[in-house]
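Each in structure tokens, the structures are laid out below.
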Structure 1
Amino acid sequence: MLEVRDLAVEFDTEHGRVRAVNNVSFSVNAGEVVGLVGESGCGKTVTGLSLLGLVPSPPGKVVHGEILLDGDDLLKLDEAGMRRIRGSEVSMIFQEPMTALNPVLTVGYQMTEVLRLHKSLSQQQARHAAIDMLGIVGIPAPSKRIDEYPHEMSGGMRQRVMIAMALSCGPKLLIADEPTTALDVTTQAQVLDEIVRLQHQFEMAVILITHDLGVVAQTCQRALVMYCGQLVEAAPINSLFASPLHPYTQGLIGSIPRIREHKIERLPVIEGMVPDIAALPDGCHFADRCNRVQADCHERSPVLTPSADAGAVACWHPLEPQHD
């Protein structure tokens with residue numbers, strides 16, 4: 001349903017032009033949940049924003065690539081064309097609902113605006129549809145809450161409003177950008193369960209952007225691992241956790257807190273820091289943090305190469321696949 005080919009996004013900064021997304025390619029099938037994973041600053045959110053033409057310009061710009069939705073290249077659409085796509089064909093749940101929702105407008109006003117724009121409903125019809133959608137996402141007394149302002153709701157309720165707005169027009173693809181970041185653990189679980197339930201109910205595809213591999217294991221069928229604006233591994237979830245091939249993926253999995261049989265003194269971490277994208281090192285960008293680094297890793301940049309189990313990895317010295 002969605003195919004991204006060689007997507008590259010650059011930003012003009014005081015240090016010159018930097019590439020935040022570097023030749024990223026992937027696809028998403030209809031009804032599939034795909035996780036886009038990596039540390040902060042690796043290009044996940046910029047990739048998601050690019051799909052909807054929401055990269056702030058200036059200073060950002062998609063410099064090349066294709067974003068094909070059912071065969072149509074979204075990058076060739078003008079702004080009016082993208083407005084028709086946003087919300088109706090592709091929707092996005094933004095990272096922080098308190099900043100994504102307008103604080104001076106009621107939840108009902110913001111929801112009915114979307115419905116009237118894309119569905120050509122009357123004010124009354126849009127209000128009824130918005131109330132129904134608030135009920136579907138689990139907000140109690142939706143006919144009362146629809147007239148409240150965002151600050152009158154809890155973080156979990158605001159996130160559910162964002163989900164309701166994103167799903168109100170029945171999109172084919174939902175992009176969820178860190179939808180549980182600002183929530184407590186219990187509410188996180190509820191929101192994730194809600195997204196999975198609604199994904200099945202509406203039969204839509206989902207791109208879940210997150211730094212939490214635990215969330216990916218719980219909700220996704222496939223994962224794409226990003227580092228410094230590039231995809232370094234792609235694999236079905238079971239293969240990724242059973243046998244990660246890229247040392248970065250192994251480090252992310254090893255850093256997940258878990259109940260262990262024996263006490264450990266220190267939680268495993270990936271040593272070092274993500275390099276500044278304005279001054280990326282030659283060769284593999286992960287080389288300075290990698291425990292498998294060799295001389296050629298500093299000389300040549302690896303490319304994403306197909307691997308076993310329908311996956312792909314960008315590493316000169318990947319880990320050996322494990323077999324039962």
Structure 2
Amino acid sequence: MEFKHYPVMLNECINMLNIKQDGIYVDGTLGGAGHSFEIAKRLNSQGGLIGIDQDEDAIKTATQRLYNFSNVTIVKDNNKNILNILKNLNIESVDGILLDLGVSSYQLDNPERGFSYNKDALLDMRMNKDNPLSAQVVVNTYSYEDLTKIIFEYGEEKYAKSIAKNICKYREEQPIQTTLQLVEIIKLSVGKYDDKHPAKRTFQAIRIEVNGELKILKQAITDMISVLKPQGRLCIITFHSLEDRLVKNIFADHLGKCICPKDLPVCICGKKPVVELITKKVILPTEEELKNNSRSKSAKLRVVEKL
């Protein structure tokens with residue numbers, strides 16, 4: 001299957017990165033190289049782009065699409081390792097970083113990857129196929145308490161207890177091996193449901209757990225801010241409220257607002273601003289983009305600039 005990934009808010013990201021021809025940029029979620037291709041086009045021979053992805057299929061596709069750019073370096077790794085990646089490339093600081101935290105259309109649409117609740121396939125959901133933890137491991141070995149916790153916290157699913165209970169009950173009879181097995185269990189657990197697919201929240205929760213998405217995000221963003229040059233920008237696209245809230249809070253931590261009690265006559269916390277918030281108001285997809293790519297409807301773009 002061809003690796004397809006519509007680059008969400010492409011024009012907005014390119015504009016917000018404020019690209020300099022001789023700058024060094026990082027695409028921390030390379031995917032199908034949709035964003036990277038447009039960044040690389042704007043660089044001269046002195047500039048450079050580092051593309052990072054842990055998905056082998058993404059690496060293969062991006063390598064082909066960026067083949068004609070001599071100033072592009074592709075790294076198979078997790079963007080949480082940004083400090084080591086740049087160190088190994090002898091790069092101290094960069095002019096901009098882009099993170100698109102969404103799951104690619106390829107990963108969702110390719111049944112072999114086991115991400116989709118609309119296609120029957122073996123449960124998997126690993127962005128890195130070398131990861132020993134898969135969705136099958138989660139649903140077949142996690143305790144009732146742990147399943148409830150991740151489904152409620154990562155999926156914000158009000159039926160988390162019922163879903164976890166029925167997962168545990170079902171697996172006593174036989175292993176839960178496929179996506180549609182899990183979907184049927186979820187449908188039986190939630191009763192009536194709104195216009196969203198009943199499995200959407202649970203699948204999101206399990207995917208986040210399998211890939212450790214939220215656990216690594218805070219440190220990864222902090223490290224990325226630390227390697228930005230003055231006036232360098234960090235652009236992050238999120239796709240659900242948990243991600244967006246976390247990104248918003250991490251950015252706020254680096255704005256340097258005083259956290260001392262209001263009754264203190266002088267500041268003693270010593271907090272100083274590290275970044276400036278460029279997006280005072282979050283950027284959303286245009287109506288035109290929503291028509292062309294319905295999966296962008298939950299996307300939000302936030303941007304900070306290093307002081």
Structure 3
Amino acid sequence: MAGRSRPRRYAAVTTWCAARGVSGAAPDGAELVRTDRDDPAGLAPLVSEKFDAVVDTATMSYPWVRDALRALGPTAGHWTFVSTVNVYSDVETMGQTTAAPVREHLLAGGGDRTPERYWAIKVAGENAVRGLMGDRAFVVRPGLITGPRDEHDRFGYWVARISHGGRVAVPDADEQPIQYIDVRDLAEWIIDAGERRLGGTFNGIGPAQPLGELFNGIARAVGPADTELVKVPADVLVANGVIPWAGPKSLPLWAPPGYHGFCSHDVSASFAAGLRQRPLADAVTGALAWERELGLGRPRKAGLTRAEEAALLG
């Protein structure tokens with residue numbers, strides 16, 4: 001959770017980062033306030049502050065959202081809640097706006113991190129933020145987030161793998177839609193929204209494009225001259241135990257036909273409200289720099305190992 005407050009003398013703006021502080025570091029220019037959001041009084045050190053803007057990235061705890069709103073909401077000028085496109089109940093229909101139906105909410109804390117619990121808790125968080133903050137609420141529903149600090153190995157898998165060149169196994173699904181947003185573009189929009197007091201609920205993701213076009217763009221940006229994208233039919237992938245989207249032995253970003261709505265939300269309102277997406281080449285080179293920092297040969301959470309890919313292509 002981050003926020004910008006004006007001290008009581010109103011002489012300057014202070015940026016606070018409220019976190020456990022057990023890993024990583026507060027962003028440059030921000031003051032770390034160690035908090036335990038599992039403690040209902042964990043945000044007590046910040047209650048006396050008046051915040052111009054608050055950004056809550058609570059992942060899987062409705063009480064975190066509820067308690068933060070109680071402590072900081074009454075005097076906050078603006079409130080961003082980072083949700084997810086997974087809140088939509090229909091994953092098949094393409095081009096849905098934020099008016100599309102969402103899943104049932106769940107008023108719960110942590111527990112097992114199943115996709116269903118995660119989605120339902122995000123719905124509950126959205127409802128709480130809109131209920132208290134009204135037109136001061138900015139609810140953002142991102143999808144696939146790429147770029148620096150991304151450790152999910154989905155977009156990053158393709159950038160790293162294609163940068164090695166040679167024969168690259170890709171799903172034979174050129175026309176499948178796909179959307180992504182570089183984390184730097186998303187962060188800039190969130191900051192801009194706080195400064196402009198932008199309210200509403202928005203899909204925080206880039207425009208849908210064909211999956212084949214994305215792969216070709218990555219190859220143009222970082223692929224050596226010998227790069228060959230080898231299309232593997234879906235039935236061959238399934239027969240060889242390759243799974244869609246994410247996880248071990250997967251081809252990331254490949255989505256079965258019944259899930260194309262998950263990859264193609266309407267973002268016209270978001271771009272009208274100031275969201276911008278950098279060129280694909282910039283997103284790819286930024287992702288590759290981060291992949292190299294992590295180590296290109298590391299064990300991955302998603303994708304094929306080189307041995308698995310060789311067996312598939314063989």
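Quick notes on this structure:
- For Rg and Dmax of the Cα atoms in Å, for residues 105-232 alone computed as 18.4, 56, the structure of 1, 2, 3 it came from: 3
- Entry that produces 61 once volume of the Cα convex hull per residue in Å³, for residues 17-72 alone is calculated, selected from 1, 2, 3: 2
Every read-out reported here was derived from the displayed coordinates using simple, explicitly stated rules and does not represent laboratory data. Note that the structure is predicted; figures quoted are calculated from it, not measured.
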